[in-house]
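As structure tokens, here come the structures.
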Structure 1
Amino acid sequence: MKRKFLLTVVLACVLLMLHISPLNAQWTQTNGPNGGEVICLAASGTNLYAGTRFGLYLSTNNGTTWTAINSGLASTYILSIAVSGSNIFVGTWGFGVFLSTNNGTSWTAVNSGLNNPFVYSLAVSGTNIFAGTSATSGGVFLSTNNGTNWTLTNLVDVNVNTIAVSGTNIFAGTLFHGIFLSTNNGTSWTEVNSGLISMDIYSLAVLGTHIIAGTHGDGVFLSTNNGTSWAQVNSGLTNHNVESLAVSGTNLFAGTHSMAGGSVGGVFLSTNNGTNWTEVSSGLTSTNVPALAVLGTNLFAGTEGGGVFFSTNNGTSWTAVNSGFPNTRVYALAVSGTNLFAGTYGGGVFLSTNNTEWAAINSGLPDPNIVVYAFAVSGIHIFAGIYDKGVYRSTDNGTTWDSLNTGLTNKYIQCLAISDTNLFVGTFSGGIFRSSINGTSWTKVSSGLPDWAFVNAIAVSGTNLFAGTSYDGVFLSTDNGTNWTAVNSGLTNTDVNSLAVLGTNLFAGTSYGGVFLSTDNGTNWTEVNNGLIGMNLVVLSFAVSGTNLFAGTEDGVLLSTNNGTNWTEVSSGLTNTRIIALAVSGTNLFAGTWGSGTWSRPLSEIITSIHNTSSELPSEFLLRQNYPNPFNPTTTIKFQITISKFVKLSVFDMLGHEVATLMNDQLKPGMYEVEWDGTGCSSGTYYYKLFAGDYVETKKMILMK
């Protein structure tokens, strides 16, 4: 007992000398793909603010670079922005209003009296702040003290999409109920809809003594008498779905949204109060424009899928200004040699040749607002599956694309797969189609599938072809898709999002059911969710590297090194954990996220760092002695934790220098082991130290070469 006490004292003294380096093993965000869904824009001095579904961004140099400014925001779903002197207000989806007095460096919730937290619009009138909310217990709220307190005005139980101020007049544009006017700071409101055809008001603007309203489906309306009457002013406006309006001098700009089966959107300019309009969309790669803003003589457009665009000539030409703005939904990733392809929502296809920088490669694709759900690669052929547009092929690494849609009667592409010389597509409510790699024509091959099968995933295992569907489970074809048979025995959740093949094992990722494994070509399935229970049960994607299986879920990335028997979360550093796509390229694992672009992490950090060795829940924190010890050159270290903790396991030399970080991630309760390879280190005594919350323990080991 005395010798044990002395050893503890010696180790404690050594630990005082140890230098602990910062946490460094984690995911990092690549520089794109740039773009994203911009909901609102606002200018203040030289600052430009962009609100998105996934955070708030600031640019101080006309959009050349952007910085995320979300510290203190309880919600990153930004619906509206307003500026009042040095105060910046943002309205959010579900969490009310937040105030910053330091240009967005930090934010404070200001919601006292704001009984509806869905804030679609904000406006400033002198010292008054108006907030327009959704209908339930909502309407227009007023604050006279910078948001400290709010009072509901008597415009209640309506969705208020937009608010505009003209002198002492306050206008509120609503959903279904048209426009309301208040001349007494919201104490009372009057309907002012004479002449309006549409009661769905998306945007309002003030140009001198003129009030302009943008509507859903009926274009622009003008009032010259404070809303007493309205006249439709749409000459030259080829798209009547007007989501945003902005004024620059005597110029009026309208941002529109493409309509299903109708006209393409974009930006339009009127120099005569809306009497005539001219389209000014040259250079816009996304023509859905929900936000416009003016900063000095510069005009900015916020788009769906393409991020922010900048014009210095009243919209004659536009340039994307998205550096630092990687805010895109990435639905698909694919690797071809050293090239990495990303399929996005609203931005088309992007290519990276260095795993860091991205370039849009959309020449020949149908329009700039496409949604790319799937890729397949065969030799020089790159296939892209586009929702509502069918299949496109490139033989020059995406420089140009050709349509391959002859005979493809359903063009809502969900997934792609290649088996020998055949290309298969799974569609949304249309079953499966087959074509040769050359894509000359397509044949529907859905015999045995439900009539309107939603096919989310296709996987190839030898001569077997598997299809994962929404609600109907997994189907097997042994004759190149001609016939299909349901193989769902033991599959207790049949909402299948993804499939993966690892050796002779087939994995199915489901919605709220986690992962299932079949070792007999789908004849029987077993749930393999140890490490997923309680979270991560919505599995959206898989990736395979050697004998390792990665799962992308609603809550992050998980790794299994034993065919799904155990899972370990490897999400450290991911600020957006909704993982839609995974791919292995070279020595890195890439993750496509729902709204934060693409992230990467070295495989060496993930695969060699940790293995969950047991499904048992330990009763105590414990760091075990390494084995073998002494060793040359590898040894195994085992430890266990009782609750979910951020865990760091490091190796130090006798001088206290950190020579290796073996683990640096969030772990669930369990027993773990990690291997250390001391090939690059000299013989001698080393110390390994475990940090798990308040639990810290160190042990000694000897490398003997």
Structure 2
Amino acid sequence: MFSSRESIEMRKFGLVVVIFLLLSSISQYAEAKYFAPSDQDTISRTEDVVELNFSGGHVRDVQELLDRVDTRSSDKVIFLTITGKVKVAGEPLRFGSRTWVDFAEGSSVEDGEKATAAALISIENAEYVNLSGSGLDRTVVDGMARAKNGIRVTDSGVVNIDHFDFRNFTEDAVVYKGRGKERLTDGGSLTRSRFSNSGNTGLSVADAAQFVCLDNQFVNLPSGLEIISFRSIVAGNFFQGNEAGITIGSPDSVITDNEFNDNRKAVVFREEASDNLLTYNQISGNELGIAVNGRYNKIYFNSMRNGRQFSLKGKENVIASNRGVKPEDALDENNLYFNPPTISNNHDDEIIAAGLGRHDITVQGFDTRGFHDLRAGQRAHDLAKVQQAIDKARKEHPNDFLVVHVKGLFEHRHGATGLDIPGNTSVIVYNEIQSDVDKKDPDFYVNVDLDGRRDTQLILMAGRGFNSLSGGMLDAKYEPYHAVRIPGKNIAVIDGVTIKKAGFNSITTVGHGGRAQPLFIRGCTVVDSGNRGIWTHVTRNIHVIDNVCSGNISDGIDIDAYCSHSNFLFNVSTGNYRDGIFVEEAAQNNLMFANVLNNNWSRGIALTNAVVTGGTSNNVSVANRLEENGHGITVGGRDATRRVDDNFIFNNQIGRNRNFGVSFGNKTSRKGNLFSRNVFYENQKGPVKIVSDQDVVWD
């Protein structure tokens, strides 16, 4: 939508409880961006599985069939296939724990003429339930303008609902009430379904943790989606003709890659909504784009064209870099507006950040007429020239936002501190900044020297207020320790920068952040660093989106100690010498979505804890593709005090890895991690290596 990144094709897996394998032929349907089902289940079972078939008829008949199964054994799983039409009358169709229901092509559930049941399907006080429609057409669940609800989930968790057409209900088509946000691995989902012509809400989610809402259509409803779910993900959905598209009361969630057309209100943040990220959405042709209540929400890099762009009533929400938004659309004394000029959006708005004027300067370096055109005896201009120009402009224009256009070739000369970008300044690099010498040591693959021979950084962003860095090439030549270091308590954007050959880490965020100071790293290419590509360490509120990290000696992206409340979306991390994404040392409450993690020497994603007392916990991994790594995903800490626990791994595609798809480590160092609806294929040593039953695989 905003870049040339490859869309992720997700596929449905069969049934695994503790461990089932699915080997299936795969087909995909155009309606799904992230989730497409297999059309045939071939299941290798180690559980006590009871297979049932129902060919259609009255609800009491299928209920009697289910009720005859003795489910007192904790290992027993019911696999029910329904063909034909189910008519619901006085009571709903009830499903209990550890049940997989496959609605065959052409099946449906309808409200009977004299029915009195409020809901057609009920799941109450249950867990590990999958309801899936099969075939090219969605399974119809029709209230016939009589039933209140299609599916009602009450006080339940790990309930997955896929590929249905909900229509003609007098109230909410689907009600999903979880068991509380503290149930961190209760993650349920609703995917690839359509909601239309109901009296109230299409999908209502409350009291849930880590709910996943992917690839649905919400059309002509009073309210499309209402969601209160801690650390949830809403992506790939389509909203059209609704009074309200999404109404969000969630904390700490991600709403991305959705399309909103012709709604009265596209997105509504309730007062209780906090710390959410709304990014990479198409919001066009609505009467009102976004109603912003709540606090600390981030509205970043959306495309917006609406009758009215914003209604602003919340506090300390950040509105940054949205396409189609002008200052007059979003300036508000209680919220934070920031629209920096970047290499791809080099606008001339007079207001970049609230309360500041604008002052532009251009600093001309060596005119190479293209990169690397220096002749013998010539030197690029000293980067100190840019620093002097910035310092002079800042002194002369203390109340303006500085826009610094850096053109030509500059070099960072050894012994200098790098370019120190002050607060309320944007730097746009049109060509290249490079180090003056190449410090690649013979032993740098083992350890970067720490004895002071390397400079600290090429670029420093340590100020307060607002900052951005955009465009150009930063070639550190292994001389500075970091290419870009950004420890400041600022609202900052790093956009479209190519960085190579950092001495240690390419982008370092140690110490950055706060609830109202997000950092957005977007559209960058980070290659060949001496250690990590992007390092998020002792920080929060970092959002790493749509970057390429390749050929780094350690990890492409390292979510390191105490990194929290951060999001990693649509990145490609490939060909790194350790991991695609490394999540470690009590990193908590982070979300990884739709990343491509291929051909990394060790692992696609590693969840680990070797040093820090506590847990690498409550991290969410959804719709990532992990192929041709050493392992797909590894899970495990050192011991019972250094744990990896309560992480949720949903709907990832894990295949052709050299070892296992998923490998679990020390059984004393992990508990309660949930794997759900993942796809395993062609992993050389098998899909899963498991040590004990502390983790649950429900696929």
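Every read-out reported here was derived from the displayed coordinates using simple, explicitly stated rules and does not represent laboratory data. From a predicted model like this one, the values you see are computed outputs, not experimental measurements. Cβ atoms are built from the backbone, for glycine too; each structure is taken alone.
Here is how the numbers come out for the structure above:
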| item | result |
| --- | --- |
| Which entry (1, 2) yields the derived value 39 for percent of Cα pairs over 42 Å apart | 1 |
| Parent structure of the calculated result 20, 16, 12, given that semi-axes √(5λ) of the Cα gyration tensor in Å, for residues 255-358 alone is the read-out and 1, 2 the choices | 2 |
| Source structure (of 1, 2) for mean count of other Cβ atoms within 10 Å over residues 191-198, computed value 23.9 | 2 |
| Percent of Cα pairs over 27 Å apart, for residues 87-214 alone - highest-scoring structure of 1, 2 | 1 |
